[in-house]
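Taken together, the values in this text are just the output of simple stated rules run on the coordinates, not laboratory data. Quick caveat: nothing in here was measured; it's all calculated off a predicted structure. Cβ atoms are built from the backbone, for glycine too; each structure is taken alone.
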Structure P
Amino acid sequence: MKKKLISLMAVAAASALALTACGSGDGNDPAASPTVERLDNGDKKELTIGVFAGWDEGIAVSNLWERILDKKGYDVTLTSADAAPVFTGVSTGDFDMTMDVWLPDTHAQYLEKYGDKMQELGTWNENAKLTVAVNKDADITSLDELAAKADMFGNRIVGIDPGAGLTAAMKDRVSPDYGLEKMDFVTSSTTAMLTELKKATTAGDNIVVTLWRPHWAYDAFPIKDLEDPKGALGTAEHISSYGSLTFKDDFPTLTGWMAGFKMDDDKLFSLENAMFNQDETQDYGPIVDKWITENQEWVDSLTAAK
């Protein structure tokens, strides 16, 4: 089964059409408000999940839950977009939920702006950390050495997408705190960063990249984190799911499942490794289904009656 993926433009267009239809009808006419289809457990059948583009842990758990819920009769749509439009979508109800909110630091700016228009559904991982990594054999161990050894890395730091919280942390704290302003901080996408990391590893070249834990790259490539003695990247964070303000009414059963959902680093890495460190594909369904069969007891516990 193909991974369900629609563009943010499609969501916006659908919203616009819905508004137009509401505006042209009689607000007191029951026919103007179609009945919402619900499952036997009381949840709405249709569920939309906003997924941060390029954030592998969010892509992984969103696809995991899409497969779990699909088998329970839900109609799940995954929509990929940058962080800002995903948070906007959850706050307006265009998305029912998102599963990759890093707190207290990485996504703090979005919670400050949209926090009163969303609700936390649960924390599923408590060991998330922003990092700066280099090839393991590089003669450097700490960020406070990087400015003096910039030439070793071609005076470049390879980042991810420009709108990422990690990118903001690098620009706002790491770079000024460690005097890295003269280094070329290249931002494009996580995919582009990983491509450069793979190329440098194959060639035996030095490279410095922005990264995060947990991530399958730590197993795929011989890399190490640079120490952060000034704490510019922040301490370990937790990853939570957030829903629209109507989520608990719309999905009372799923609300309970999200509140109890926990996934440790080993399981998350295992799922990410299966999805992203194998063949180049966007058809995650069969891969996730296979992973589920290999972890069936744990997966079944996620939706077991408490």
Structure Q
Amino acid sequence: MTDIRTVGIVGAGQMGVGIAHVVALSGREVRLTDVESAKTQRALAALDKSLDRHVAKGGLSAADRAAARARVSAGDLAAVGACDLIIEAATEDEAVKKGVYRDLAPHLAPHTLLASNTSSISITRLASVTDRPERFVGMHFMKPAPVMQLVEIVRGIATSQETYDQAAAFARSLGKTTTDAEDFPAFIVNRVLVPMINEAIYTLYEGVGTVTSIDTALKLGANHPMGPLELADFMGLDVVLAIMNMLYDGLADSKYRPCPLLVKYVEAGWLGKKSGRGFYDYTGDTPVPTR
């Protein structure tokens, strides 16, 4: 079993930055890349802010912050391909993710372990486009990765026991708790969570409650830290819709049909917090319900 000392991350969005933050704090070298070079540079700036917040909250010393930041660099696919572990954190689109693995193929070291941070896409299908399906595993970090404690470890049909054990041990070395999931649409967390969010959207769509009343009801009535519509905005409504479509297509059960209101919001470009508008409007100092 190869010791994981260097970690490549492909995808410089929020998840990629969050995973880089966590891995760098574990003492490992991180190489971050994205198909858009400008996005990689923005990600490094976002990482600086993320580490600064960690210091401001008292969870990290200035010296440890500087050491962690020094371990993270931008690189191209060749630099990333030489790492011991590569975590793909590209957008939740199967074609995009498969393209990443095809582009990585010429640059991979023989021992490199491949992982996907996908929240819903089949690990078996993603692994099938690589030259090492037995060394391919799902590692689904929760968002935001520096805060959330869980990593779902997902084994595809070809994932070897050694690969699974190595991935789980690596996640635990980051201070995370792991859970074992088989390769079914949306795995465990999103199989349960996203249909609940979709049902909350139906509740809004059918006029049972307002945005405020639905979120308040779940926060106080079910002791949830965040209401389901607020959580949907945080996740990204496009991501919620993609997961619902994956469940609906993969399991062929009408209970997973995406709510038409969710579809409309995504069509309108109202994707939640990242676009400035979803079930809440984020353009002012305080989020305001849009319905």
*Of the structures labelled P, Q, which one yields -14000 when helix-only ellipticity at 222 nm (-39500 (n - 2.57) for each DSSP H run of 4 or more, over all residues; to 500) is computed from its coordinates?*
Q
*Thinking only about relative contact order in percent (Cα under 8 Å, 6 or more apart), which of P, Q has the largest value?*
P
*For which of P, Q does Cα extents along the principal axes in Å, calculated from the coordinates, equal 70, 43, 32?*
P
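From which structure (P, Q) was distance in nm of label points 7 Å out along Cα→Cβ at positions 50 and 138 calculated, if the value obtained is 3.3? List each step's numbers first, then the result.
Details: P: 3.3; Q: 2.2.
The structure behind it is P.
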*Who wins on distance in nm of label points 7 Å out along Cα→Cβ at positions 154 and 186 among P, Q, i.e. which is largest?*
Q
